[in-house]
Structure I
């Protein structure tokens, strides 16, 4: 149980890309802190995206409501300028403010060809992956930031995979995936520079090995028996639920001194140590340190001292 819930009552957040995974976990934890949370994505109860998965934005909004916040589901394709513009106009019309913007749009797993060199990778798929991972974030910030900077204390969170230090020194299994995830880190850095005069912060944040719906399906487990997957992949023992990175975002949003983080590349594990929150099982997994010191080093799986 999270005993460090900040008070975000009266705050308005937009979690762009909240259908599932980290976005859903973030939306729920912002709701648990009392925020009004707009949750966007392409999959609704009436239509599915190319992902063809069952999770919907309405389900996410319901979870936000159950957690104690107000969830508002809006179907948006974040590559479509007019849809994003209309979304921000609706937020301004209905609430007159935007305190937290989380750019979590992704949807590129099915396009990535792992361990395939650039010249053999499907080019159209790779370029589509980059558009989903990078262009969506830029388009969303372009339209949302004028509303966010109307009040000091605003927060932008760019979601990616990997810290800057890790990605700077490690190839991320595909040219296009590597480029996408590192580019988003630079998006956070650049926005921090431009937002600083308005006393608004921008950071890049990564979860660790995320137990998303897709990952649980891959290992044929559920959240309540996820440890069974360690028989197949022992290092999965360091994995974390989407709520963990959600608590990281809520902690940042509730920190009156969040400007101290602006421009930085952060992880859920690092922020857990700073703010004292835990994952849903009461642990504090530190995945990126584990990856370097245990998994990448070829040592046997052992999370002692890492969660």
Structure II
């Protein structure tokens, strides 16, 4: 990387190849490109493929085709998360050594049963902004000896951030700079609303939260432009950045493209993909118009 490159603002578009891109992705890609151009900055493309079950080479190839059709240009080479698991694991080891994460052994079924029983008894269970229940405190409160015995037995486990201990280790208030569509200015971060988030699973060496902050730091990203659905996740990202001594980007969370029912577009819901719109004869200019640009 040249000195000139390091001095320029750095933006990134980071899709996951687990389905075809749709209009929501087009809006984010356009905004990243437009804002990078306005700032005389650089635009990177990152393929977030840590989910090796759902992400496929065909979907990844489709991303390149769709972006080229939209007229999106990006610097080479493309960073693919699946090629950097060792870097994420190194960051995880740092947090383990500091006693800020712990192995969690409860299965999804066990957690669901615990939550269901609690709520059936009239005791609301805390949930994160996405509606998922917080993880029970069982594993967080185990003794070190018991943890080591369970690990040695070969039990499947994930590694979770001990949110309480992590926040206590900082002893300061976290904030981030926001220039987005819903709020602007200095935003107070509240990672505690997420509970003890997963940083690594037995079937995925890293989580989205951990990978994205490592990637942004290593790639020198200065501006994160993404959808409002990730606004609250920024609290976790700011916490991880502070714990790992990583730089803090400026964040811009943009409006979402929604369907007729007002729901954000989703690959899992089978919303119309860009390739299908292209096959119907629409142009890149048509797509810009459809997403309100």
Could you figure out which one of I, II the value 19 for relative contact order in percent (Cα under 8 Å, 6 or more apart) was computed from?
I
Source structure (of I, II) for semi-axes √(5λ) of the Cα gyration tensor in Å, for residues 37-180 alone, computed value 29, 19, 14:
I
Which of the displayed structures (I, II) returns the greatest value of Kirkwood radius over Cα pairs in Å, for residues 157-252 alone on calculation?
I
If P(r) over Cα pairs in 20 Å bins from 0, in percent computes to 30, 58, 12, 0, which of I, II did it come from?
II
If distance in nm of label points 7 Å out along Cα→Cβ at positions 133 and 285 computes to 5.4, which of I, II did it come from?
II
At a computed 3.0 (distance in nm of label points 7 Å out along Cα→Cβ at positions 45 and 189), which of I, II:
II
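All of the numbers you see were taken from the coordinates with simple rules; none came from a lab. What you see is a predicted model, and the numbers here were worked out from it, not measured in a lab. Cβ atoms are built from the backbone, for glycine too; each structure is taken alone.
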